[in-house]
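Visitor: Alright, structures below, take your time with them.
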Structure 1
Amino acid sequence: MAADPVLARTISIEDVAVIRHLETAFEEESKNTASCRAYASCADDEGFHGIASLFRAVARAEQIHAANHARVLRAMSGPAAAQVALPHVETSLQNLRTALADQRFEVDYLYPTFLTAAVPLIDSTAIRTFHWALEADKSHVRLFWEVMPRIGEDKAGWAYTPHHFFVCALCGYVAQNPESENCPSCNYLWERFETVQ
């Protein structure tokens, strides 16, 4: 039986560091996917259907990030796996604060750190998946930040009405409205964005 060429190749110390970063990113994105799905269900139960739509869109985006990281991990070291605990769910306002804090952590610390480590290695696949997640997470931070003050609106306001969000199927960028012909994060065609409500 022939050896698996991916597993048979020599893995450098630098590759081990990138693999660990990819594993951490995969686990973080998997956790955020589960959390945002649970938050969407809570928001629907509380009548915040617009916020639930946003949580579903971000959950789909986080799932795309996890899949991108997993693809690179498979090429470098084998299958990706993560143990995801049941999310802790509170009120929709608290869930928004938690989701915003999680996304800010990824934008301010996690992905910049991982990119700094990957760039000197010229590992384009790891750089690309980290960069896409970073840029997409910036869109998530912006949307969470914009919706938080709307929770106190009247029942006909934005937070209470279901919305369509556009999710880039390649990088996970999320927008409330079409912005251009291409994704601002990865240049993917806008017509290939997924619509999530």
Structure 2
Amino acid sequence: MKKPAAKSADLKPLLEKVLSDFPPVARTKADPIQFPRWFFDHGRPAAEVEAVALFAAMLAYGSAAQFIKKIEQTLDACKWHFLDLILDQKKAEKFAWPAYRLSTGDEIGILARAAGRLIGRHKSLKTVFLKGYKPDKSIKEGLTALHKALCLEAEAIAGPLTRGTRHLLPDPAAGGCVKRWHMFLR
């Protein structure tokens, strides 16, 4: 005999309990989403929210405590004016970007500067994503378009991509894990 499907009304008490036991605000303290969320909550420009989301997501590997510390260190150093920093390529080039695990400070700076160049040219990262995105397919095409554009900008800044820069910009078209890209979209 087949078990009857649960009704949404039956699930409501269980889901409410999960929410009360694990409040979303408490969970974000250990999640890189806290950074773009702060910029969004403070009415900052959408392009800055996107840039911080990209930066935070691409550094989100390894120990959460460590990458959160690096992201916060960077935002503190630019006085939480990340968009101003990355749009000014000379300022961004001289900025003391922190090294993190597999990437040098220079490589992390290249990622940030590449995002700044794209935002300067297209007004947002979303615009670049949407140029490749096909709603009737998966989001892979949009991520691939954004990845390609960021890599082209990074190469224009520093020449062929180093291993550390490639690690910061995993290729969605290569079939690898795109967890950090999905984190960025979130």
Structure 3
Amino acid sequence: MTTVDDIKSKAEDKMNKAVAAIQNEMSTIRTGRANPMILDRVCVDYYGTPTPVTQMANVNVQDGQTIVIKPYEAGQLSDIERAIAKSDLGLNPANDGQVIRLTVPALTEDRRKDLVKQVKKLGEDGKVAVRNIRRDATDEVGKLQKSENLSEDEVERQKDVIQKLTDRFAQQLDQLVANKEKEVMEV
């Protein structure tokens, strides 16, 4: 038997996951500083399985602009290099036979603006996901009204609680977007 508390906790859990997914997605956006997380989406065919570079190699930031990738297996060096070259990162890997070096160039003003648009779109996508979770939760509360004989006042109270939950997560997303936007625009 589903209760109002179950619905609220399930909605809160889903909203937390939606915000975490957006935060993870934002962490892969390049900011002009070397950040190993930009390689999280780059996958290499490793014995027939697409595997993220970060699981196949030791990835370190050498200085503020250079990422050094040292594969656990030397034979994977050229495969990793090819995967990075094919990716949408816009970085040119330099292979010296031992490690791959990625120099992260400073971003142009136009590229920064494009990245900010991308960040804002991610934030809006996150808000849409949170609103969809709210809609589903309020629908479930409405169904409970009929099956559990909840009063209309109680249903409205619960919908208000769900709305406040939604507002809190939307505010978290706004803060994530603002922080990432500041980080991208920083020279």
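Readers should treat all values here as calculations from the given coordinates under stated rules, not as data from a laboratory. Since this is a predicted model, take the numbers as computed values, not measurements. Cβ atoms are built from the backbone, for glycine too; each structure is taken alone.
Visitor: Tell me which of 1, 2, 3 gives 1.6 when you compute distance in nm of label points 7 Å out along Cα→Cβ at positions 65 and 145.
Guide: Computing distance in nm of label points 7 Å out along Cα→Cβ at positions 65 and 145 on every structure in 1, 2, 3 gives 1.6 only for 1.
Visitor: Something else now. 1, 2, 3: which one has FRET efficiency 1/(1 + (r/R0)^6) of positions 41 and 177 (r between Cβ atoms, R0 = 25 Å, to 0.05), as calculated, at 0.80?
Guide: 3
Visitor: Given a computed value of 25.4 for mean count of other Cβ atoms within 10 Å over residues 57-64, which structure among 1, 2, 3 does it belong to?
Guide: 1
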